[in-house]
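In what follows, structures are represented as structure tokens.
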Structure I
Amino acid sequence: MSAVDRLATRISGPAQIGLGLLAAFCGIGLVLVVLYARSGQLIFSIGTSIAIYFVIWWVALFAVLPFRVRSQVEAGEIEAGSEPGAPHQAHLLWYALVTSAVATVSSLVFLIWLAPLL
């Protein structure tokens with residue numbers, strides 16, 4: 001069991017979502033700091049940079065969602081009244097952390113190397 005899984009079993013769903021949002025905000029902060037430190041100015045405004053980050057974040061979320069999914073049938077623990085194909089565990093914190101890391105790196109690549117070429 002990984003450290004993220006051990007932490008996720010100790011905290012509730014809303015706390016996992018809060019930690020995920022914190023990771024997302026830290027990611028956008030890192031992107032803005034690196035952009036400003038690299039050139040002394042931003043290519044786009046702060047609002048546009050944040051919007052680009054969150055669009056990339058949502059695309060990354062949908063790319064990450066299929067990973068680590070085990071249905072209740074695969075786990076052998078079907079809860080009464082639920083769909084057997086529903087996920088056994090949600091892994092919300094893991095998804096938020098991985099999505100934020102992927103979005104941060106992708107945003108930096110886009111905003112530093114690709115956006116100036118447009």
Structure II
Amino acid sequence: MTVSSESEEILVEVDNSIGAKVGDHVMVSMEHMNILKATFLVYVIPMILLIVGIVGSYYILDSIGFNGAKEVVAAIIGIILMALSYIYLKINDNKFRESREYVPVVTKILFDL
């Protein structure tokens with residue numbers, strides 16, 4: 001998605017099953033559950049993995065008697081877990097696109113603006 005700071009136009013890939021043409025102003029819809037699922041996948045899961053990685057590894061390191069910089073190691077483990085979630089999303093990006101579950105749909109061509 002591209003958003004320009006100088007205009008209100010937004011470029012979004014959509015499913016154009018009604019045959020809108022380039023330049024048409026259209027109404028675009030996406031199911032609310034799909035938006036929530038996509039948001040959860042992209043924002044919430046990585047944040048949960050970051051926090052669980054940091055807190056969990058800190059307490060595990062503490063319980064096994066690790067004497068080094070527990071905070072630094074825990075932070076690195078949390079960042080690695082978060083990065084793994086983004087790598088998973090990137091690897092499966094084509095699968096998400098092909099499922100069309102997370103792609104908005106053109107529902108109506110608007111004639112009067």
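All of the numbers you see were taken from the coordinates with simple rules; none came from a lab. Just so we're clear, the structure is a prediction, and the values are computed from it rather than from any experiment. Cβ atoms are built from the backbone, for glycine too; each structure is taken alone.
Can you tell which of I, II yields 44, 14, 11 when semi-axes √(5λ) of the Cα gyration tensor in Å is derived from it?
Going label by label, the one that fits is II.
If distance in nm of label points 7 Å out along Cα→Cβ at positions 29 and 69 is computed to be 5.4, which of I, II is the source?
It was calculated from structure II.
For the read-out relative contact order in percent (Cα under 8 Å, 6 or more apart), a value of 44 was computed from one structure; give its label from I, II.
Matching structure: II.
With helix-only ellipticity at 222 nm (-39500 (n - 2.57) for each DSSP H run of 4 or more, over all residues; to 500) derived from the coordinates and found to be -21000, which of I, II does the value describe?
I
Can you spot which of I, II the value 1.26 was calculated from, given it is Cα Rg over 2.2 N^0.38 Å, for residues 37-84 alone?
II
Given a computed value of 0.60 for FRET efficiency 1/(1 + (r/R0)^6) of positions 21 and 45 (r between Cβ atoms, R0 = 41 Å, to 0.05), which structure among I, II does it belong to?
That value comes from structure II.
For mean projected area of the Cα convex hull in nm², for residues 61-100 alone, the calculated result is 2.9, so let me know which of I, II that is.
I
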